[in-house]
Structure I
Amino acid sequence: MTTDGSKLRIDVITLFPPMILEACSYGVIGRAMRSGLLTIAAHQLRDYTGGSHHPIDDHPYGGGPGMVMRPEPIHDAVEEVSTRYRPARKILLTPQGRPFSQAVARALARSGSFLLFCGRYEGVDERVRPLFDEELSIGDFVLSGGESAAVVLIDAVGRLVPGVLGCSQSCESESFADGQLEYPQFTRPESFRGQRVPAVLLSGNHAEIARWRKEQARERTRTRRPDLLRPETTDPDGDGG
């Protein structure tokens, strides 16, 4: 539990706080915030320019396209927010970071608090990187800024906080929870355009249903994301031989 009573606190330093707060005000994450399970605070980076007219960014030394975020406001923002709220982890969102994954999301959900910094332009001055405990990337592509990545990360982490989802099993059975993709899901009607719900799901035999779902999850992972399977699970006969 954090000092403000929530189970997880996330501080975000950004040039566009409304992008974070508005996107997080809906659905599961919005309900978690309103219920007090999750606290999300967005801090305006421009507030840390010391009242000077110096811009947030400047031309890169050595030439080249675009602008680079200046180190002074980043340093002051991270230092002040960290001193005030003491996040367990300080994270720089950047395409150069290690890949964000469900395992990382679970670890952050248990951390109690963390800080995210959203970069813009051509990135940050290299000298601020030591401020952060780690750097994370949500994929091998470039965004206009880290705000979209922050919202993705907050959604993935926030829903793992105990009590956020109505059913705790929702987290346990979905894709990547056990290193595989989720099994196929069906609901009413029983028949749709000639496609019927698999008979096993209508059988009421919970052991058989569990077995079917496990097999389907494994097969779906094998065909769609074989990179997720450990070597011992790739045996086509399923007997490890």
Structure II
Amino acid sequence: MHKAFVFGVGLLVTLVTNASAAEIHVLSANAAKLLIEDLVPPFERLTKNTVIVSYDEPGIIRQRILAGEKFDLTILPTGWDEVRRKLAHAPVAIGHTDFGMAVAATTPKPDTSSVAALKQILLASRSIVYTDPRTGGITGVLFAQLIERLDITEEINKKSQLVAGMLNATLVVKGKADLAVQLSSDILVVPGVQFLPMPPEFQTTVTLSGAVASDAAEPERASYLLQFLTGRGAVSMLRSNGFEPG
């Protein structure tokens, strides 16, 4: 483990190693899955606590929270107002990444610097995969808004695959789609594809944030976990997963 990582969590370890181990229940958006899977194991080793994470698309996570499902910490990109009364404090930013697209690494990189160029790419693509906006997946919602603004919703949806809970770019690698829409953090971890930024008019930075439940069974430990995810020691892991801190 890097020295910086150990230094960044030193105080955290001091605070929790003298306490009995506990289970911390987390409800997280799928967009944070790879990041959480990297950061949770060192937290568990250092604190002896067990982190139990349930992943889903953001809209479904919010529905579960509003339905009364118990949790200690939740991680979401947007839509905090809907669940605000279920939280002990305002959301704390963990990391941010960009909305974009993926094409095969073997193809010439298309020009996406203008709205006209983007529209041409979308119309020329034979098959597009994006997250079903009905699940509340942030990139699905953003893409649905984008094609509506371009007035090409019908044309695009005729040749689109709507998915949930997966790395959309894997379908490009398998030859099942020409174009995948998702966050850069989800695209850059897939070998064999290249990331395409959106033109300035559609560029969107998506921030993942965390908040402790107002009725958390383990509020103190959930707060320690959130501190761990946002601490200096987590920066290198955030960046290796395609996020920038905060």
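If relative contact order in percent (Cα under 8 Å, 6 or more apart) computes to 31, which of I, II did it come from? It would help to have the intermediate numbers written out before the result.
On the way: I: 19; II: 31.
Going label by label, the one that fits is II.
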request  = Could you figure out which one of I, II the value 1, 6, 14, 17, 17, 14, 11, 9, 6, 3, 1, 0, 0 for P(r) over Cα pairs in 5 Å bins from 0, in percent was computed from?
outcome  = II
ask   = Where is mean count of other Cβ atoms within 10 Å over residues 129-136 largest, in which of I, II?
value = II
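To test your reading of the models, identify which of I, II gives 3.7 for distance in nm of label points 7 Å out along Cα→Cβ at positions 25 and 153 when calculated.
Values: I: 2.3; II: 3.7.
Source structure for this number: II.
Could you figure out which one of I, II the value 39, 17, 11 for semi-axes √(5λ) of the Cα gyration tensor in Å, for residues 89-208 alone was computed from?
I
Read the figures in this text as sums done on the coordinates, not as results from a lab. From a predicted model like this one, the values you see are computed outputs, not experimental measurements. Cβ atoms are built from the backbone, for glycine too; each structure is taken alone.
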